[in-house]
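Since every read-out is calculated from the coordinates, none of them should be taken as a lab result. What you see is a predicted model, and the numbers here were worked out from it, not measured in a lab. Cβ atoms are built from the backbone, for glycine too; each structure is taken alone.
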Structure 1
Amino acid sequence: MDQANDSISSAGQPVTGLLASLDLLRISRSGEVLHVCLNRPEKRNAISDTLIRQLQTAFIHIPDGVRAAVISGAGEHFCAGLDLAELVERDVGEGVLHSRMWHAAFDQIQFGRVPVVAALHGAVVGGGLELASACHLRVAGRDAYFALPEGQRGLFVGGGGSARIPRLIGVARMSDMMLTGRVHEAAAAEQMGLVQYVCEPGTVVERALALAARIARNAPLSNYAVMHALPRIADQSQSEGLFTESLMAAVAESTPDAQERLRAFLDKRAAKVERGG
C-alpha cells in the first residue's frame, strides 16, 4: 500500500451519520474540504454496483459547509475500472439501466454542489478514467497510467466516458485508446489535457487537498457557475453561449460575497495576481 497516500487520506476528521455508513468509501473532512477515498484496495478499487451507489449517495449528501471535495483511491491504484466479477449477462434493457445508474452517480459529481478534484495514482483505467473525467480537476502522480481497454474486452464505455473524455482529449485520441489499448503515462496525459497537474508519487493526495482548499476559498456562486454554466456554454452556439455568459456574470457579481471581495481588492485588502499564484 502507498503509505504516503494512506496517511494523508486519514488526516482529516472522520465523518459521522450516513456518510460513515458507506463501507466501500473512506470519507473524512478537513474544514471546508471533503475527502472521499475509494476503499477496495484488494480489488484495485474496481467499481461494483454497490460502490457506484455509495458514490452517488456521498455526493448527494455532502455536509453543510463543505465547499470542495477530493476523490482518491486507497492502496496502490486509483481505480482499475468496472468490477468484471459483476459483469453478468444482461439483456439490452438491463444494460441500458446499468449504464444509466453510472451516469446518475457521475452526474452527481460533475453537476453537484461543489467542485471535485481527482487525486490519481497507479491504474486509472476504464471506468476509473470515466470517474476521473467527471471531476473538475485532475492531479496525477508520476506513477499514474491511463487506459480504456473496453475495445479489447468486447465492451464499450458505459459510464459517461464517450461524452466526457473527448471533451478533454478529442475523439481521435480516445478512439486510439479504445481501438489499440494504448496506455498513457502521466506526462503524456498532462500534455494532451487529460490531467492538469502532475506531481511526485506519494504526494498526489496532499496536492489535491491543497488545490481543493484553495478552490474552497472562492465565492461559492462563482465555483457553481464554473461547474454548471461553463460546460453548458461550451455546448451552445457562440451567440447562445455569450447570452448565457451575460446572465451568469450578472448573477455572480450581484451577490454580497462578490461585492465585498471587489471592495477588498479596491481597498488593497486583497492580494493581486502574481506569477506562480
Structure 2
Amino acid sequence: MKSFITALLLTGLLSPAFSQTDSLNVIKANWKKKKITSGVTLKTNWFNNNLFGSNQNVSVLEIKPKRKLMLDLGFDAKKLITTSDFGQNTNSIAALNGTFFDIANGGSVDFIKSDGIVINESRLPKNGLRVGHQASALVFKNGKLTISKFNGDPSWEQSLDGEDVMVTGPLLILDQKDEKLDSNAFSKTRHPRTAVAVTKNNRVLLITVDGRNENSAGMSLFELTKLMRWLNSDDAINLDGGGSTTLWLKGYEGNGVVNYPTDNKKWDHEGERKVANVVLLKKK
C-alpha cells in the first residue's frame, strides 16, 4: 500500500487533494496584519510545514486604489543600490525589488522606460527569441499599475501605454487564467520569489516569499502561481527573486526590511542584495 501511494504521488494523481489542503491553509491562515498608511496593509504569515509540505514565510503588501497613492518605477541605469536605499532616497512608502539586472556592470537586462525615455533595452538571446522574463511587463500610468503580455510584435515594449515600463516575468496569471510556464530548472526549483499581482477588486499586491533557509523553503514558479491564485489574483507576474528578493517599508521596525533576504546566508533582515531597479509606492 505504501508503494502504491508513493506511485500516486509521483504521478501527481493525488496533487488535487494536496492543493485543496494548501489553498485552505492560505485562505484560513492567521495572517498578521499591520496598517502602514491609509489604504495600505502589510500581511505576513509563517506557514509551519503546512504549505506545499514545507515551511514558507510569505509577506504581502496590499494596496487599495486610492487617489493619494501612486505606484512608480525606480531605477539606476548603471549603479546597483539596495532596495531599502531606493525607497529611502525617493521618500517612498514601500519598495520592492524589480526585474533582472547585470550583476557585474549594473543596469537592467530587461527593457526599462522611465518618463517616456528608454533606459535599458532587453538583451535578447542570439536566436532573437524571448525568454520567460522578457515576454511580460509591469506598466505604470498615472500612478496605476497594470500587467501586460508580449503580443508577438518586436516593438511591443515601445508601444505599451504607460510613462514607465518594466519588462519582467515570467507571467503567471492573466485575466484569471494560468499562463504556461517553461519546465526548466528556474521554474521547477524552489527559490526566494518576488511577485506583483492585481486582484479581482483592483488591489495591487507586492509579494515576497523567502527561501534558502530551514525556516522557509522558497517556491517553484508552479507553487507561486497557486499562491497567487489563492490570493485572488486576476493578473500576477514573477520578478527577479533569489538573493534579490526584498520588501522594504518606511518606518517599519529595524531597518525597514520586512522579509529575510539571503545574501548574508542568515535568517535576519540584513542580507540585502544591491539591485538595478524597484517598484515603489509613494504618496502623490
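Between 1, 2, which one scores greatest on distance in nm of label points 7 Å out along Cα→Cβ at positions 23 and 87?
Values: 1: 2.6; 2: 3.2.
When distance in nm of label points 7 Å out along Cα→Cβ at positions 23 and 87 is computed for each of 1, 2, structure 2 gives the biggest number.
Can you rank 1, 2 by distance in nm of label points 7 Å out along Cα→Cβ at positions 55 and 223 and just name the one with the largest value? Walk me through the numbers before you get to the answer.
Values: 1: 2.0; 2: 1.3.
If we compare distance in nm of label points 7 Å out along Cα→Cβ at positions 55 and 223 over 1, 2, the biggest value is for 1.
Looking at structures 1, 2, which one was FRET efficiency 1/(1 + (r/R0)^6) of positions 143 and 247 (r between Cβ atoms, R0 = 35 Å, to 0.05) calculated from, given that it came out as 0.95? Can you show the working numbers first?
On the way: 1: 0.20; 2: 0.95.
Only structure 2 yields this read-out.
Which one of 1, 2 has percent of Cα pairs over 13 Å apart, for residues 119-182 alone, as calculated from the coordinates, equal to 63?
Working: 1: 60; 2: 63.
Corresponding structure: 2.
Where is FRET efficiency 1/(1 + (r/R0)^6) of positions 135 and 151 (r between Cβ atoms, R0 = 25 Å, to 0.05) largest, in which of 1, 2? Kindly include the intermediate steps, with their values, before the conclusion.
Details: 1: 0.55; 2: 1.00.
Largest one: structure 2.
Out of 1, 2, which structure matches -14000 when helix-only ellipticity at 222 nm (-39500 (n - 2.57) for each DSSP H run of 4 or more, over all residues; to 500) is calculated?
Details: 1: -14000; 2: -4500.
For helix-only ellipticity at 222 nm (-39500 (n - 2.57) for each DSSP H run of 4 or more, over all residues; to 500), the value -14000 is produced by structure 1.
With relative contact order in percent (Cα under 8 Å, 6 or more apart) derived from the coordinates and found to be 17, which of 1, 2 does the value describe? Write down the numbers at each step before the final one.
Numbers: 1: 17; 2: 25.
For relative contact order in percent (Cα under 8 Å, 6 or more apart), the value 17 is produced by structure 1.
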